[in-house]
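Every read-out reported here was derived from the displayed coordinates using simple, explicitly stated rules and does not represent laboratory data. As the structure is a computational prediction, the values presented were derived from the model and not from experiment. Cβ atoms are built from the backbone, for glycine too; each structure is taken alone.
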Structure 1
Amino acid sequence: MRWKKAKLRQIADVISGTTPSSGESRFWGGEHVWITPTDLGRLKTIYINSSERKITKDAIDIKKLPLVPKGSIVMSSRAPIGHLGIAEVDLRTNQGCKSFFCGSTIDSKFLFFNLQYRMNDIRSKGSGSTFNEISKTQLQNFEISYPESIDDQKAIAAKLTAQLAEVEKAKEAVEMQVRELEQFKLKIQEKALALLKGVPRLPLEHFLEGIEAGKSIKTTELPARKDELGVLKVSAVSWDKFQPDEAKSIEAGYAPKESHKVRKGDLIISRANTIELVGAVVLVDKHYPNRLLSDKTLRLILSKENEIKPEYLLQILKLQEARSHIEDNATGTSDSMRNISQKTINKIPIPKAGLGKQQELIQLFDNCEEHISKAEESLNDMLEELSTIPQKILNEAFQAN
């Protein structure tokens with residue numbers, strides 16, 4: 001098989017997009033597909049046939065929007081560089097996309113996979129103060145290798161399509177198992193709630209002596225070593241188990257209070273995170289004298305009345321009843337970060353179960369926890385491995401040329 005090299009402008013027309021004025025209502029709400037990088041990022045297949053926003057014929061005619069013919073490859077050229085799709089319909093794009101309409105010497109699907117393989121090289125040519133962007137001229141001058149025979153190109157594209165479809169099929173099977181595991185977790189929660197049916201709820205403050213907060217400490221922004229004093233990030237308490245390595249190192253000379261040090265048996269809750277993770281709670285398994293509470297991580301100090309086991313409270317705070325209270329009362333204007341106050345934490349409804357029923361619920365979760373943890377780890381490993389396979393397949397097809 002003979003391969004040759006050419007610049008993209010020699011084998012395809014490179015088309016830039018544009019955006020009609022958002023203030024002109026006559027330009028929007030039509031039936032013509034108009035693609036943005038966001039649309040490309042949401043593709044579930046390699047093909048493009050619709051868009052979130054559509055434009056009218058007036059927008060096309062008055063603004064002379066360039067046509068991207070069916071069969072063209074569309075690539076996001078900024079925010080971010082690299083989303084790709086093949087047009088199944090005639091369409092237009094905004095200025096964040098560049099499109100490639102192939103000539104007679106190059107197969108569009110082959111070029112799609114070739115660009116996918118070379119995307120790191122394309123991204124490396126991007127520049128910009130706000131976000132990386134690659135220009136039309138840079139893309140026109142970008143050089144690729146391809147077989148001289150278009151039949152050979154089509155054969156390579158067909159093989160890649162089949163191989164990548166198998167990877168996608170395997171990924172879907174694993175994702176199905178992930179969903180089944182989530183359903184299993186919900187059933188365990190339902191069983192826990194059934195055990196607690198009829199048990200009166202009291203606010204969390206009834207079971208607490210108080211809540212201790214850390215403080216905002218100046219850090220180096222570098223990860224703290226195990227033998228180094230470090231302040232917890234919220235990610236230390238974002239998952240099912242305490243993550244002591246999720247900490248930032250502190251500038252030399254800081255002498256922390258003993259009350260800020262993380263101790264065995266601490267119930268630590270986050271007061272700031274995404275809506276799904278704010279209020280996440282962990283039970284610390286041992287002393288960590290080199291780890292300090294931050295102002296975003298709080299210690300729940302249980303009452304000495306022995307009314308509630310920490311392992312029981314840990315599980316209760318993960319149940320939907322507590323999560324709903326936390327999420328409904330979280331504040332913040334940011335879409336990504338939310339906060340909860342100590343007042344909100346104190347008012348979380350907690351079932352006042354007897355110690356025997358508490359132990360029964362603890363046992364229910366303990367019996368399932370090891371199975372769930374191992375299954376999650378295995379499924380995550382499989383998904384991680386599957387995510388690397390497409391690039392390996394592309395490397396095998398193109399690397400030698």
Structure 2
Amino acid sequence: MKIIHTADWHLGQSFYEFERTSEHKAFLTWLQRQLKETEADVLLIAGDVFDTPNPSAAAQKMLYDFLCTITRTNPQLQIIITAGNHDSGARLEAPSPLLESFNITIRGTVHRTASGDIDYDNLIIPLSDEACCLAVPYLRQGDYPAAESYPEGIKALYTSLIAIARQKYSTIIAMGHLHASGSILSTGDNSERPVIGGLDSVDISAVAEDISYVALGHLHKSQRVSNKDNVRYSGSPLPMSFSERCNSQSITLVTIEENTTATRKIIFDTPAKLLSIPDEPLLLPQVLEAIEKLPKGDIGPSSPYLEIRVLINGPEPTMRHQIETALEGRAVRLTRIEAVSQRGESSLAAPLTYDELKKIDPMSLANDYFCRHYNQEEMPLTMRDMMLQVIREIENERDHNE
């Protein structure tokens with residue numbers, strides 16, 4: 001069995017004020033080719049298909065055009081899609097009755113039986129007589145069995161699922177959209193939304209010992225988890241922030257044969273690169289010298305996105321004008337100018353965009369306010385637990401109302 005594992009597409013995302021339709025289309029065209037060349041049997045998309053719970057019509061059309069094409073060119077392909085924290089699970093599931101006729105299964109929410117229990121069978125998707133996939137979407141408050149904490153509830157759900165699946169299937173693949181303990185976060189990337197103190201990190205490897213592969217989404221860096229080859233993040237096909245500019249973008253090819261699982265990364269060469277100059281913040285004259293070395297030409301869909309970092313001693317009222325003038329005729333797209341004082345303080349030379357504002361982690365914001373207001377190093381654990389529960393309840397209510 002050959003499986004392609006991918007996640008975190010974030011269709012419809014804008015990078016600062018620049019929309020990324022051409023980049024996403026390039027990835028989907030490349031993915032179509034990989035599915036054909038590898039002769040994949042299964043495609044797993046582990047969450048964050050869209051960038052927002054209410055994606056644009058254009059972003060939805062991009063997804064369904066892709067699904068239409070690959071089911072036509074790869075009639076043997078089975079596709080399983082789960083929702084991530086950026087998706088509306090109910091919206092993603094809505095076309096399921098139609099898509100199931102094309103061998104496409106979507107699991108956006110955790111369903112309940114008539115008695116109110118978790119419908120575990122709905123999350124177990126047959127791949128063959130001997131193999132199945134545990135299609136687990138991003139889990140919110142109330143989606144998992146009662147437990148002392150969020151991680152313990154997630155582990156309990158997977159443990160129950162595996163026990164039920166093991167009664168019928170010898171080969172088990174699992175999907176998840178979560179922050180697994182033992183994984184590497186992108187430094188300073190709020191889009192991955194880690195909770196202060198790692199309260200939401202799940203020791204998924206503890207329940208993965210006896211299954212063939214765990215296909216994870218949520219973190220954008222392609223990686224093994226806790227050095228286990230069978231527990232992986234595929235990573236995002238496009239970098240989502242400048243903190244990810246050094247990541248290699250990829251999908252994962254998983255080959256399961258008899259009792260062995262082999263994995264291989266397939267690198268996607270992104271059409272638009274992320275460029276940050278200088279490597280370390282420098283004074284404005286030195287920054288202007290660095291700009292002179294940038295390539296000349298017209299700006300197009302594949303022109304690099306540019307971040308500029310300037311070291312300042314005090315107010316620089318003409319800084320933006322000087323930088324924009326120096327960039328005239330350069331084949332780059334300026335996204336932001338970061339001004340760093342010689343005391344190490346950082347500020348953006350422009351107000352936060354709507355996309356940047358959306359990515360601020362509420363838990364990080366609450367902890368920062370508490371520490372500043374009460375002159376403490378960190379919010380108490382009991383308070384963090386309560387804040388985490390409130391955040392998850394609000395997210396759950398928001399998704400229910402969409």
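Using the calculated result 1.8 for distance in nm of label points 7 Å out along Cα→Cβ at positions 302 and 326, pick out the matching structure from 1, 2. Derived from 1, not from the others. A value of 156 was computed for volume of the Cα convex hull per residue in Å³; which of 1, 2 is the source structure? Working through the options, I get structure 2.
A value of -9000 for helix-only ellipticity at 222 nm (-39500 (n - 2.57) for each DSSP H run of 4 or more, over all residues; to 500), calculated from one of 1, 2, originates in structure 2. When distance in nm of label points 7 Å out along Cα→Cβ at positions 238 and 254 is calculated for each of structures 1, 2, structure 2 comes out greatest.
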